[in-house]
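Each value in this text was obtained by applying a stated rule to the coordinates, not by laboratory testing. Quick caveat: nothing in here was measured; it's all calculated off a predicted structure. Cβ atoms are built from the backbone, for glycine too; each structure is taken alone.
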Structure P
């Protein structure tokens, strides 16, 4: 082969090798970024609920379905299905519908691998005034308003959670009788068709830290909504969506859209 032709062949081969490498890298990147939606668990049995179940220590439901209490509506006067004492853990439970006012945490609590079939008023309300509470794993469907409501102070940690068709994953109370500085940390969650990820009150110094957020059908989702908290009986005012400011610790790179 003529030396000039050989050089041209070598150049074309190098170009095609580079193009192929870019294509492979793109495919790998797309595959890596696609979050896997968890399978909804299958119940292992049924537990009939007629009144609030009070938990001190740990209740391991063994993936039984607990049902039912309340009306399934938005009334805050409904009883909770579970009431967790300070330091209590609720784990491996499927909560049927209606679920009343969901789970109440009187203080620090851990909610692990708990699944709400249809959220009524709230999936869980955090009322403790100090310390950290944790939501680890699990999922929720059909929350017309909020999944997790934070009425007390301290920090709520939400990780490895899945939710579909919800208003807000988390809301720091914007008009409770007592105003606290509230904090939330959200990591590695998959939300399908959410309106908001979190809502916080900047005038009370609330802090939100969000990482590894995957939004399905969520191009118009408010990721970190900032509000002006109001006195009890009044409605908080939406101000803006925060990105990387003193209250919303999240950047565009922390959110993946699918």
Structure Q
């Protein structure tokens, strides 16, 4: 696929780039989606049996068994070129805000910092009673909060729970401030995350989608690039470097 010159120019001149990533970029690393992971032993369970506060209260041992299994799956995966390209892009633009719907921590492992996690982190632990981060022994069937003695839960956002307020506020502030918005590997159907691109568009940003297949919002984006993040994003970096070289040449020899 070819990156449109207009998209490259917008990225090159951007003061602030806001990026939203979804399950697609992690799928390229072999991370199964929540529903794809419900195979074998787990296919008999409804998602509401494994990812709600009510399910945890009902059977915390089952929930921890499920999430330990998911942690083992994800721990075996590695960041792909899409993840590493975003970490490098942050070094090439004045400001980059990275928002992810994923809970696998692959952006951080690729070198990205300050990642805003809409749905929490699979490898974090939180006190169920006080909803605060804890550092505890997770070898027991149900870990216990060292501060208050309550059960500890995985640090992800479950069905029926709200997106963390800080993540929500920071994300929408970035979307309203950015010059370029990149929507990568997400269906653009799930709100409030899907609303970020709309906010960016309303505020005058150039909105660029990178996805293996067109989405319901593709027609409304400035550029909809069909392809995998691991192939497209490195091309963005190459184009940025080429354009930087052209600009330096024109400046020096004009």
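Ranked by distance in nm of label points 7 Å out along Cα→Cβ at positions 69 and 149, structures P, Q are led by Q, which has the greatest value. Where does the value 25.1 come from, among P, Q, when mean count of other Cβ atoms within 10 Å over residues 117-124 is the thing being computed? So the calculation was done on P. Each of P, Q could give FRET efficiency 1/(1 + (r/R0)^6) of positions 125 and 237 (r between Cβ atoms, R0 = 41 Å, to 0.05), but the derived value 0.70 comes from Q. Among candidates P, Q, the computation of helix-only ellipticity at 222 nm (-39500 (n - 2.57) for each DSSP H run of 4 or more, over all residues; to 500) that gave -12000 used structure Q.
When Kirkwood radius over Cα pairs in Å, for residues 109-172 alone is calculated for each of structures P, Q, structure Q gives the greatest result. Look at distance in nm of label points 7 Å out along Cα→Cβ at positions 45 and 101 for each of P, Q: the largest one is in P. Among candidates P, Q, the computation of distance in nm of label points 7 Å out along Cα→Cβ at positions 165 and 181 that gave 2.4 used structure Q. Looking across P, Q, the calculation of log10 I(q)/I(0) by the Debye sum over Cα atoms at q = 0.17, 0.18, 0.20, 0.22 Å⁻¹, for residues 85-228 alone that yields -0.99, -1.07, -1.23, -1.41 traces back to Q. Taking relative contact order in percent (Cα under 8 Å, 6 or more apart) as the criterion, the top structure among P, Q is Q, with the largest value.
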